[in-house]
Structure formats: C-alpha cells, structure tokens
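Multiple structures follow.
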Structure 1
Amino acid sequence: MMPLRTAAFRTLIGIALGMTPGLATAEPAEIALPGSFPFPENVTSTKDGTLYVSSISDGGVIRIAPGGEPELWIEPGAYDTRSTLGLLADEKKGLLWVCSNDISGIGVDGPTDIEGGFLKGFDLNTGEGKVSYRFPMEGAVCNDIAIAPDGAVYATNTAGMEIVKLAPGAEELEIWVSDPVLKGGLDGLAFGPDGNLYVNTFSANELFRIDVEDGEAKGIAKLETPPLGKPDGIRPVPGGFVMVEGAGKLDLITVDGDTVDIETIGAFTEPTGVTVVGDRAWVTEGQLSYLFDEAKKDGPRPSFQLRAMPLPQVEAAH
C-alpha cells in the first residue's frame, strides 16, 4: 500500500481529530512548568485533554487539567519510584503507566535509592500506586511505553537491546524481543495502523518495524529514513505517527514497506516527548544537555515548559 502523502495524510488526521478541512487550527500554546519540576522527560494525555509529565532528574509526575495550572500529582519517590521517564495513559485499565529508574550510573541520583528499572501503574483517578513490575535484566532503564490492541503493554530497555511485554493477566514482565540490531539506545515505540510495532534508537538514529503476529515478534526490519537527530518520543496518529527528535524537530511520519516519509512540522528546544490532544501535539522540551553536558550542568538552569504545535492545517478537497 502506498503511503499517505502530505495532503491526504493531513486530511485523514483532521477527520479523525474532528477538524474541518480548510479551517485554521488553534494557535500554539505554552505551559510553564514549576521550577521545582525540572527536566521533563515525557508527556501523555487522556481524552479529556489532561496532561501528565515526568521528570528524569527529580522524579514524580505533574498533572495539568484542561485550562488549569500544573499540580504535583505523584510525589517524587512515591510507590518506590525514582527518576521517571516514559508515561502512557491507559484509560481502558484506568492506569497511568510510568517508567521508574535508577540512573545514578550516569550522574542522576533521583529522589530514592531504589535500584533497577520498573514499569509501574498508578490509578488515573487518585494517583495511587497499583502495580509494579521490575525489568527482568540487571541495569535496565525503562524508557518508553506502548499498548497493543489486545491491551498488552510493551516497554523499551534503553540500556540494552530488549523490549519487554506485560501480557494481559500476566504477573511479571517477559522479554519479548532481544536482538543486537537494537543496541543503539532503544527509546520511543508505538503500534502502527498495520498492527506492527515501530521503535527508534536515540543514539544510533534508526527506526525499526517489528512485525507482530498473534502477539509474537516475527521479524525486525530496519527502515530507510532521512537522517535523524536523536529520535525520541513517538505516538500514533491516524495513518502514521508524530515523533520528536532531540536535535529539535517534531515530525509527521508515514511508512511504505521499508521506506519512511518524514515531514518536519515544528521546531523545539531539545524535545523528549510528545502526545496528541485534539488538533495539537504537546511536546516536552527536556533540555537534557543542561543535565548531562559537563559544560552546561553546573551553570544556570533554563526554564522548562510544555509547548503545543497545531497539527498541519488540512487542505480542502477539490
């Protein structure tokens, strides 16, 4: 099947998100994050537009209701969490999935001394910790999360070459895929409209498709892409994906076999995560160079914000 090129892809997004062809989208928006909540790593959202943001340095999760101010929703260290990375709202289960990690080995201590990488679930209504699953390998870093159509939860180990899976009804994580080709800083992942899982590698600047059949991995294909710059958070939209690149881009992505069509639609400062609410993509600007770069980390911290980019204006049919 041929990919959905720009006009058709935009139209499909617009129809799915309730936009009217030919009408302008809302103007970009910005939400300033509290100074006590630096280095946002990821963002997710629920259908009502509530946003949730993690912090790689300080841990915890803030929540932002539509039209409201950021509030600390999950305290740093709550439910034995440490540095928080990937987030994903699972409204069918009523859970907010959170990646919690010990990344003290790269100089970030976090709010507790809990060792290991974990996938944890918090009640979406109360913020109470409900379930906790430790990654089944030492030194793991849970980076990002995706949910399959059957409700199974998948997460990347960015410190290795594994993707883990929590099958429906399972009581522990299993290693779903482990392959040396994925040794490049496994990061963002999302299921595509074809039912396959797409995953990027932050350090190696690559994008892969993992073919899925009855919940099992049936092969890994490295996809042909234009040059990428630190690909990070990726989320599905009708017909494809939105993805941030840490080098400063927000992209629309469509896939045709092993070839990828990428259109850059926005510029951000060291973005790390993305979620879609209505006709907007909300992006976290992690600015992690100020956390890890020796030349910057001891200097003044920048301000941190969550910024929105309207999805491209759809074109009227002729």
Structure 2
Amino acid sequence: MILFLYGKDTFRSRAQLKKMITKFKEDRDPQGYNTVMVDCVTETPAKVQEQMLAIPFLAEKRMVVIENLLISKQKELAQIILDRIEAQSFPDDTILVFWEGNDKFRTKVAKELFARLGKEKFAQGFEELSGTKLDAWIIDTVKRRGGQIARSAAQDLSRHLGSDTWRLNTLIDQLIAFKNNEEITPSDVLLFVDEKADDNIFNLVDAIVQKKPKKVFHMIEEQYTQGKDAHYVFAMVARQFKILLELKDASISESFQTGGTLAKAMGLHPFVVKKTMPMVKQYKLEELEKVHSDLLLLDKKTKTGQGDLRTLLDLFIGKLAKQTS
C-alpha cells in the first residue's frame, strides 16, 4: 500500500502523518519495531532502499515513511522508486508513506514521480489555506480543542498571521488557555499578536544576508528577551528562507510574474513579497537550496537529541551570516 501526503501546509500534513503513525502503532506495532522514518535529504539511497524492502519484524505489516524524496538530489533513487511503483514490486507487507512539504518540483523525475504518486488512491494534498477556508479552519480547530471564538476574531487571526498554520496552532492554544472556556474576541487576539513580528524576522534575515553577525546575534537576543524561545526563532527563520527559496525559484522561471500577481500565485501576502524580493538577488538558487537542506538537518538533530536547539541555531546562523555572499 502506498500513501502520499504533500503540500505547503506542512502543519496539517504533519498532523495527518502523526495520526496515521499513531493508528498503525496502536493497531499493529505497539512496541514501534516496524515503524520507520527516513529522510532522503540526509540518508543515503542505499539506506532508504534497505528500509523500504526490509521484512516486518515479528509482525504482519511494516510502515516506512519516506520524507523529502522529491526535493532531495537523489535522482537515481527517485527513478528506481518510480519504476518499482509502476512494476508494483514493493513488498505487500509494507505500507509506504511518502511525505513532501511542497507541490512543485524542479527535476524531470521528481515531477514524474509526483504525478504518479498523485494518482494513488490514498494521495492527499494540503494547500495553504486563505480567506474563508482559513477562517473556517481556525474556528473548527478552536472548537475541537474545547474553545470558542468569534468569527471576527478568527478573521483577525488569519489577517495577522496569514496561512502560517504552525504559528496559528500555537496561538490558538494560548488563546484558549487565556480565555478559559470563554469566547475569544478580537480584543483578545490583539493581546497575543505581535504586529512587529514579521518586520523583526525580515530585519533578522536581512542582517544575515548583509553579513552582520554582531547585529544578528543582538536581534536574536532581543527575541529571547521578549519571551520568544529558540523554537519560535528557528520556525520564523526557516519560514523566511523557505519563502526566499520559493521566490528565487519563481524569479528564474520562464513564466515569472511580478507584484500582486506573483503573491497571489504563491499564496503570499503582497507585503511579504515586496519585503523579500530585494534579498532574493543576494543568493544563488543553489545556496538557498543548501540553506534549506541545512535547516532540515538542524531540525532533525534537535528532534533526535543530537544537540540543544538554541546552541545549534546560534552556530548555524553565525556561520551563515559570515558565509552569505
């Protein structure tokens, strides 16, 4: 069986992935011996194939989650997997789950494999939400967590934070706890939304681009002083570099659009595009792809206990600020 989760709304796709893994473990793998996750950005092709073809250990089924295959540089691996899918030659006792945090890819084989995976019965896309869909998601999420929110308050949240469901998730929890079962109002939202947050991150990334490490670390310390933790800073920096990568990719496309048209096509606020485009010129596409891969690796290290996030983030940003060209 093959399952495919993809799209830019990685919060919702990650939540769905977590739900699937939890159910599999509850039903078939309570000890976790037959549930494996492999990241194609950091693992070797041989390791990925080994996990995909291994037999279950004292069980009937095995679940293997393959992450970031289509954005990795493993073209030969992608072709091998595409051929195996077409030939239906994967073990019947293995559930393969492919997870991608995007829906557009550069290489020919990645595009072909994406199209093929999209035809699977259990393929599910997670586009970034906006407008009334985003408002509805906020209202539904608050209700499912036992809270109440006025529609106008939900609209204020979506207006301030846009389609960033990761930040919305955190803020929703904070608002529910703050109101203690009472309805969340627009005035409550204003207490929690930092309207300068985006500007702070724009300025931080701009300082990195301009190779000003002292200013960078001063700005990070300001974030910590204001009560933001390393997870917040990491999430914001990762988000901004992801936007940089997407805009750089769009800027070299034959169908490049400008202004509001580009913002609408990419699901971004025109203000974000306007503020970010000057930074795009400072990087080559390959440099941004490397930064994105390094951020994924840093995230993996912290989640697997290989280092403290604050320390690793300081080292990463310091190195990046000095190397940026």
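For which of the structures 1, 2 does the calculation of volume of the Cα convex hull per residue in Å³ return 126? Please list the in-between numbers first.
Working: 1: 126; 2: 151.
Corresponding structure: 1.
Computing FRET efficiency 1/(1 + (r/R0)^6) of positions 103 and 127 (r between Cβ atoms, R0 = 25 Å, to 0.05) gives 1.00 for which of 1, 2?
2
Just checking, which of 1, 2 has the largest value of FRET efficiency 1/(1 + (r/R0)^6) of positions 63 and 247 (r between Cβ atoms, R0 = 35 Å, to 0.05)? Spell out each step's value before the answer.
On the way: 1: 0.75; 2: 0.45.
Evaluating FRET efficiency 1/(1 + (r/R0)^6) of positions 63 and 247 (r between Cβ atoms, R0 = 35 Å, to 0.05) on every structure, the highest lands on 1.
Looking just at distance in nm of label points 7 Å out along Cα→Cβ at positions 31 and 295, which of the labels 1, 2 belongs to the structure with the highest value? Don't skip to the end; give the middle numbers.
On the way: 1: 3.4; 2: 4.0.
Result for distance in nm of label points 7 Å out along Cα→Cβ at positions 31 and 295 over 1, 2: largest is 2.
Quick one: helix-only ellipticity at 222 nm (-39500 (n - 2.57) for each DSSP H run of 4 or more, over all residues; to 500) came out at -19500 when computed from one of 1, 2, so which one is it? Mind dumping the intermediate values first?
Details: 1: -1000; 2: -19500.
Answer for the origin of the read-out: 2.
Can you rank 1, 2 by FRET efficiency 1/(1 + (r/R0)^6) of positions 151 and 215 (r between Cβ atoms, R0 = 30 Å, to 0.05) and just name the one with the largest value? Walk me through the numbers on the way to the answer.
Numbers: 1: 1.00; 2: 0.15.
Max of FRET efficiency 1/(1 + (r/R0)^6) of positions 151 and 215 (r between Cβ atoms, R0 = 30 Å, to 0.05): 1.
Each value in this text was obtained by applying a stated rule to the coordinates, not by laboratory testing. Note that this is a predicted model, so its numbers are computed, not measured. Cβ atoms are built from the backbone, for glycine too; each structure is taken alone.
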